[in-house]
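Bear in mind that the values in this text are calculations on the coordinates, not laboratory data. Nothing here was measured: the structure is a model prediction, and the numbers come from that model. Cβ atoms are built from the backbone, for glycine too; each structure is taken alone.
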Structure 1
Amino acid sequence: MQKLKGFFIAVGILILVFIVAFFATDIIMKIIVGHRNEVIVPDLHGMNYEIARKNCKELKLYVTQTETVYHEEIEKGKIISQTPNPEIMTKKYRTINVIVSDGPELVRIPYLDNLKVVEAKLKLENAGLTLGEKIFRYSDEVTKGKIIYSQPMADELIPKKSSIDVVISLGKYTSSSSSDNKWMDLLDDTD
C-alpha cells in the first residue's frame with residue numbers, strides 16, 4: 001500500500017510539474033514572441049490621411065478610409081475618428097479604419113440682386129446661409145430698399161452657415177438725399 005501511495009504521489013507531482021511547465025512555457029513564449037508582433041496603435045485624430053498611412057506603414061499597420069463626412073471644424077483630408085482606438089496594443093499588419101473629414105459643407109450663394117431684404121433673408125436661410133451686415137449705397141439702377149449685390153458675390157461656393165453681407169440701394173442720389181429722415185425710413189424698411 002505504501003508503494004502504491006508513493007506511486008500516486010510521484011504521478012501527481014509529475015502531472016503538476018507538467019501543467020506548471022506547460023503554462024509557464026506558454027506565457028513565456030507569448031511574452032517573447034508576442035511583443036515582437038505587437039505595436040501600440042498611434043493617435044491619428046486630426047492627422048492628414050496620407051501622412052497617417054505613411055506613418056502607420058512604418059509601424060506595419062494599414063490605414064483604410066471607411067467614409068468621409070462634412071465637418072465644420074476639421075479641414076478636408078484630416079482624420080476625424082479611428083478604430084481601434086489609439087494607445088492600445090495590437091498585432092502588426094492590422095488595419096485601422098478611419099473616418100476622414102470632407103471639410104465644411106459648401107453651398108452656393110443664391111442671387112440676391114434686386115430683391116427686398118426680407119426676400120433675400122429667406123432665400124439665404126433656404127440655402128443654409130445667414131444674412132450678415134447691411135451696407136447702404138446710392139444706385140441709379142436699383143430701386144430704393146432693394147439689394148444691389150451681395151458680398152461674397154452670388155454663385156460662389158462657401159461653407160454652410162456662413163453670413164452674407166448685402167449692399168442695399170438708397171435710390172438715386174439727389175441733393176436732398178442727405179436728409180437723415182430718409183436714411184432712417186430706409187433702415188426701418190429693411191428689418
Structure 2
Amino acid sequence: MNTIHRPNLFGLTIKTIIVHTITYFFMGILAFTLLNYTQSFATGTLACFMRPTSDPLVKAGVLFQPIRGLIFALVFYPLGEILFGRKSGWLIMGWMLVGLGILSTFAPAPASIEGMIYTTLGLPNITSYVEIVPQAFLLSGILSYWVNHPEKKWLNWVLGIVFVIIMGLPVLGLLAQAAHP
C-alpha cells in the first residue's frame with residue numbers, strides 16, 4: 001500500500017502555482033506557434049471576443065497564472081487523500097480539470113458544453129483541445145510526481161528556476177516594449 005503524501009496547504013499552493021504556470025507557458029507557446037493564434041484571434045468569430053496577441057494583457061497573461069494556481073491548490077487540498085500518494089491520483093486530477101474546468105464550466109466558454117449551446121461558436125474547434133487538455137494532464141502529472149516525491153530536492157530547484165525565468169520573460173518584454181513603443 002502506498003503512503004499517502006498529504007502536503008500542507010502552503011507547500012501544495014506553491015507547487016501548484018509553479019507547475020500550473022510552467023505548463024500553461026509551455027503549452028501556450030506551442031499552441032501560439034503551431035496553431036497560429038495571431039491569425040486565429042484576429043479573424044472570424046474569435047476576433048469578436050479574443051484580444052489580439054499583441055495586446056499587453058495577452059503578453060502579460062502568464063503573470064496572472066499564479067492566481068489560477070492558487071485556486072487550483074485550494075480545490076486540490078481537501079482532496080489530497082484522493083489525488084496524492086496514489087498511482088492514479090494524477091489521472092483523477094487531470095480528469096477533474098478537464099471535466100469541470102473545460103467541458104462543464106458554468107460559463108459558456110468556447111470549448112465547453114455551455115459554449116456549444118449558448119454561443120454562436122457551435123461545436124468547438126478541435127484545436128482548442130490540443131492545447132488545454134494536454135496542459136491539464138501535464139499539470140496533474142508533474143504536480144502529483146512532485147508532491148509524491150518530496151525527497152527529490154533537485155525538482156524544487158529546477159521547477160523553481162524555470163518558474164522565475166518564465167515570470168521574468170513577459171516583464172522584460174513589456175518593459176522593452178514600453179521603452180521602445
Mean count of other Cβ atoms within 10 Å over residues 81-88, calculated, reads 16.6; among 1, 2 the input was structure 2
Which structure, out of 1, 2, was log10 I(q)/I(0) by the Debye sum over Cα atoms at q = 0.12, 0.15 Å⁻¹ calculated from, if the result is -0.64, -0.95? 2
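If relative contact order in percent (Cα under 8 Å, 6 or more apart) comes out at 31 when worked out from the coordinates, which of 1, 2 was used?
Numbers: 1: 17; 2: 31.
For relative contact order in percent (Cα under 8 Å, 6 or more apart), the value 31 is produced by structure 2.
Given a value of -20500 for helix-only ellipticity at 222 nm (-39500 (n - 2.57) for each DSSP H run of 4 or more, over all residues; to 500), calculated from one of 1, 2, which structure does it belong to?
Checking each candidate, the match is 2.
Out of 1, 2, which one gives 4.1 for mean projected area of the Cα convex hull in nm², for residues 57-104 alone as computed from the coordinates? Intermediate results must be reported in sequence, preceding the final value.
Values: 1: 3.4; 2: 4.1.
Traced to structure 2.
Looking at structures 1, 2, which one was FRET efficiency 1/(1 + (r/R0)^6) of positions 65 and 169 (r between Cβ atoms, R0 = 25 Å, to 0.05) calculated from, given that it came out as 1.00? Kindly include the intermediate steps, with their values, before the conclusion.
Details: 1: 0.00; 2: 1.00.
Here the read-out was taken from 2.
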